[in-house]
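> There are structures below to look over.
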Structure I
Amino acid sequence: MSKFIVPRIRETIELRQKKIDDNLEQARAIKEKAEISLQKYEKALNNATEKANESLLKTKAELKTFIEKRQLELYENLARKIKEGEAKIEQERVKALQSIEEMSLDLAVNVAKKVGLKDIKEKDIKEAVKTLKAS
């Protein structure tokens, strides 16, 4: 009986060992494929991260350049408008002073006539105003 049972047990054990060895080999192959896939994934992730960072830096630089250019345009536009405004203010100031001078002259002539100074001429009053203005 031991001639039949022992070889049968040995055969079963050998089959099981072969199956275990095959399973272990398959597991090693799967592990190697997984490690290779992981390395590829990490490399792709690193490449994508690197490209994204480069793109971000490029975009930041472009945006900075755009903002600087736009600010310069705005400053130039503002300076031009300020200069135009100052010129208009100066024109209006000159007009106002001329108007005041004309009204003062008319007032002086009318006052002179009202107080009875009939021989004072507008020309004399203008010269007096010029003299006062110059001093």
Structure II
Amino acid sequence: MSSRSRVKPPKVLVVDDDETVARVVAELMRSVGLPVTVAHSVADARRLADHFAVGVFDIDIGGGSGIELARELIAAGCVERVVFFSGSESNDLLQRTRPLGEFLVKGVDTLRLKDHVLGLARSDRSDGTGTTGGS
């Protein structure tokens, strides 16, 4: 009898200092079968010794910037693709996040977030490029 190893679903990292928002986002990701790890601060996220197909980052996080944290985790090979999910919205933020990934607005793009992350997670498995980017 041959044994086949099951392919594990791609993991998602959610970084948001608002515990309610983090819980809702995590539940959305779990509802489509994606395992989720939640961090409520920059320091918490840095302590994680794991690899994530997709990171969902708030912009203003306790202890620092979600943009800088995303850059750091991409460079370290901890996160493959990035989505920013924030209530902070300005042209400057959009310009700073664009090279890293999609920017979605809290309270407006919540259902779009689920579909977008699921698409990124699946594309991470199918194309193997490991590139970041938006749609």
Structure III
Amino acid sequence: MADRRAQVVKRIQQLTSHIIPSVKLSAIFTVKTLLAVLVKPPKPKKLAEEIETRGELEALANVSVHDRRVTRVDKHKAVGRWKVIVKELEKRDLPVLGTGGYGRYVEKEWLRAGELALRHAKDEKARAKRRERGR
């Protein structure tokens, strides 16, 4: 029996170019299991699609499935406070999303500029000492 099974699987592999792993080959005893191994449904692109097809979690009241990452904006929209937030930000001339071109903290740049100036001054002193030694 194992000899026939190997022959059948070998011929199917030749005709269809589907390679059956040996782990799955040991579990094949009937034509139905062979077809189940050969004909697989396509894998879903996203986990949300897989969860929707199963339908197990959607029946629960405390579980919600989304097709993309839920952001703070999505949470505010779901509750109904996003319009109020946008109105207040626009009233104060602040950007609604992102930084609005303000960039990083200016104070950090000031501190870095001071550190660079000190380092530059130390390097200049060291160069001046080397020049004096060389004369």
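Laboratory data are not the source of any read-out in this text; all were calculated from the coordinates shown. Because the structure is predicted, anything quoted here is derived from the model rather than measured. Cβ atoms are built from the backbone, for glycine too; each structure is taken alone.
> Comparing structures I, II, III by distance in nm of label points 7 Å out along Cα→Cβ at positions 100 and 116, which one has the largest value?
By distance in nm of label points 7 Å out along Cα→Cβ at positions 100 and 116, the leading structure of I, II, III is I.
> Have a look at I, II, III and say which one yields 2.35 for Cα Rg over 2.2 N^0.38 Å, for residues 12-67 alone, as calculated.
Here the read-out was taken from I.
> A follow-up question, please. One of I, II, III was used to compute distance in nm of label points 7 Å out along Cα→Cβ at positions 28 and 92, and the result was 6.7. Which label is that?
Derived from the structure labelled III.
> Then there is this: Please state which of the structures I, II, III yields -12000 when helix-only ellipticity at 222 nm (-39500 (n - 2.57) for each DSSP H run of 4 or more, over all residues; to 500) is computed from it.
Label of the source structure: II.
> Another one. Looking at structures I, II, III, which one was mean projected area of the Cα convex hull in nm² calculated from, given that it came out as 23.2?
III
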